[in-house]
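A.B. asks: Down below are the structures I want you to see.
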Structure I
Amino acid sequence: MKEMNLGRILIENRRKRGITQDELAAHIGVSKGAVSKWETGSSLPDISLLPQLASYFDISIDELIGYQPQMEKEDIKKLYIRLSRDFSVLPFDKVLTECLEIAKKYYSCYPLLFQIGSLLINHVPQASNPEQRTQIMEIALEWFHRVRSEADEPNLQKEALLMEAFCLLQLQRPSEVIDILEPVEMQAGSPEPLLASAYRVTGNDQEAKKILQVGIYKEIMTLFDLFPAYLNLCLDDPKQFTEACLRFHRIADTFQIKTLHPSILLGFYITIAQGWLALGDAEQALDILTQYTDLAVSDIYPLRLHGDKFFNLLDEWFDSELMLGSFPPRDETLIRHSMTQALSENPVFLPLAENPRFHELIKKLRANEGEK
């Protein structure tokens, strides 16, 4: 009921058409007092009168009550960024409640539902206890499944499928992940080369370059998504693990990932350090964690997706195609804090707890949290 704007809309439409409360009341067959109460919000018309009221002003019932079932892309972006910031400064449960209310109101706006689900997943570590984390994961799972099943946008469906699989995995339901992801779709190839060729034929080389840059960038990000899982499977073969780390570092250096996308590199450093520790090499683990800390406290802020000298046409694509544009999925305050937690609260690094080098790294990360 609180979401209705019927009173304001009645006033606006009545004044726009020069209609008095008496005239509206006479047409609908109610008293002037009833119309007055509708407009002040002290009462609402009977539901059977809504079609007649909407018809009288030549508007839809949705317009009459101020209901908007869909939200524009730019509004979704602004809402996500605002809620992400709220998660860093307001009580978790308060922001969570608002997220649930928004999702309920816009349950048929699939891009928004996907983003609110992603927002919850990105902030679920802040939940007060394991039971609440599980509950949030199950809610997000329901939303992603709905988007995958009901949305008519193929890219959104694919993204929802992957998020649905992620939730199932976190909920310890691996057989369902296999059911929805197998067989792995083997695509015949990337559309970017053909599309770029078509633009070249039309004389638009700049657009062709942008399309190919986007294609290369996406493939690199996909490669970096694959590496951590593969590294964890190489722990039974130290030589293979070492070779995988070496090749990763070469790729990261070649494409200058430290400046292009430091966030993805930070996550990979943690994976490598955990691997070295599992293999019993604490010094190698500390060397990688030193690289992690040096990058985390370096001049990478504010964290935004961006291009570089090679990927010099990406910025426009980020802003036009990605729902959040260049903004990260969490507020920077939480990101900096999570960088510290990745070391200080990671049980894998407990063997380093008494190591002076490890203490110094955590000290630097905590100091970095205070930087703005």
Structure II
Amino acid sequence: MTHAVIMAGGRGERFWPKSRQSLPKQFLRLIGDETMLQKTVSRMEKLLAPENIYIITAENHQKIVRHQVPEIPKENIILEPCGRDTAAAVGLAAIIIQQKDPTGVMVVLPADHYIVDEDRFMDILRGAVKAAAQNHAVTIGITANRPETGFGYIARGRFYQNFAGIPSYHVERFTEKPNHQQALEFLESGCYFWNSGIFVWKVDVIRYLIREHLTSLAEGLEKIAEAAGTNRYPQVLQDIYAKLPRISIDYGVMEKAQGILMIPGDFGWDDVGSWTALESYKEKDMNGNILDGQGVLVDTKNTMVQASDKVVATLGVDNLIVVEDEGSILICHKQKAQELKKVIKALQENGYKEIL
């Protein structure tokens, strides 16, 4: 049987001040009328019934998840006591699913990505599921169309075989966030793909890979697995989870494991990772400006303004991001949009934690 695990535990710091700890990016309506989580669930419902879709999120976001996607059974909302990055999240979800389906296939995907061609995406997932059913760990690589320094890359190796008409390739290596020159070289080579963060594997396969490459994580997960399904589970999870190593599944497992397969994804993809990523989905005026909300943009070019309940006026500026939300205002040069975590850190250090 196939199951989907939607990871909805991120903080979305590069979308501050709209995205905050109480309501992060995945629960916002950034593109269209649905939130990013709702879009992801709707997409997966083309492949699976709601009872086979799981959402892993922070404990304090349980009510938001249940409100936004009430079709997902309550028992399919997996709660993390604290954030420990994606390796721990994947391991915990594998434990929960393995109780019901010991050798089930698990599609892991983030809650906050945008997919253009959903039918093609489903075709590629079906191929990935076929490959995973034969004990392969599969990642989806996105055809790169620009020298992007904010993404990880996958080097495509030799052709392996087709699964349900979808070609798969051996992975030569993973490379995290290259500099601009490296990204240009990757793009020109034609054999490097963006790492989408979408993975497909059987639950027993990923638990084996975690045991092989992340011993300390595996030991903690084993203790949680022993308590799963008993009345001891909540307390054991609380005691153990915070002690698990904080590491991504990419660094901890995928970069070390042998025999990983990649399926190229040509379905139109964006991780919508920063304010500038939204530009291609918004209508611009003749000066390249985007205004969401109330305001006037005078002698202004290439500027994005997002206003919640205040009127924003700009004069004589260029290439800025201006976001107003719940009494907080961000003014940022577009070239610095990927570095917004510096602002979050500075706000924390200066006593403004309540607005984060």
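A.B. asks: So mean projected area of the Cα convex hull in nm², for residues 197-236 alone, computed for just one structure, reads 3.6; which one of I, II is that?
C.D. replies: Answer for the origin of the read-out: II.
A.B. asks: Have a look at I, II and say which one yields 0.10 for FRET efficiency 1/(1 + (r/R0)^6) of positions 213 and 309 (r between Cβ atoms, R0 = 35 Å, to 0.05), as calculated.
C.D. replies: It must be structure II, since only it matches.
A.B. asks: Let me ask another. Can you spot which of I, II the value 1.27 was calculated from, given it is Cα Rg over 2.2 N^0.38 Å?
C.D. replies: Going label by label, the one that fits is I.
A.B. asks: Taking FRET efficiency 1/(1 + (r/R0)^6) of positions 5 and 93 (r between Cβ atoms, R0 = 30 Å, to 0.05) as the quantity of interest, name the structure among I, II where it is greatest.
C.D. replies: On the way: I: 0.65; II: 1.00.
When FRET efficiency 1/(1 + (r/R0)^6) of positions 5 and 93 (r between Cβ atoms, R0 = 30 Å, to 0.05) is calculated for I, II, structure II comes out on top.
A.B. asks: Another question about this same structure. So if we calculate relative contact order in percent (Cα under 8 Å, 6 or more apart) for every structure here (I, II), which label has the highest result? All intermediate terms of the calculation are to be shown ahead of the outcome.
C.D. replies: Details: I: 12; II: 19.
When relative contact order in percent (Cα under 8 Å, 6 or more apart) is calculated for I, II, structure II comes out on top.
A.B. asks: For which of the structures I, II does the calculation of P(r) over Cα pairs in 10 Å bins from 0, in percent, for residues 21-148 alone return 11, 40, 38, 11, 0?
C.D. replies: Label of the originating structure: II.
A.B. asks: For mean count of other Cβ atoms within 10 Å over residues 53-60, which structure out of I, II has the highest calculated value?
C.D. replies: When mean count of other Cβ atoms within 10 Å over residues 53-60 is calculated for I, II, structure II comes out on top.
A.B. asks: Could I ask something else about it? Of the structures labelled I, II, one was used to calculate helix-only ellipticity at 222 nm (-39500 (n - 2.57) for each DSSP H run of 4 or more, over all residues; to 500), giving -22000. Name it.
C.D. replies: Label of the source structure: I.
Values quoted throughout were computed directly from the atomic coordinates according to the rules given, and no laboratory measurement underlies them. What you see is a predicted model; the values in this text were computed from it and never measured. Cβ atoms are built from the backbone, for glycine too; each structure is taken alone.
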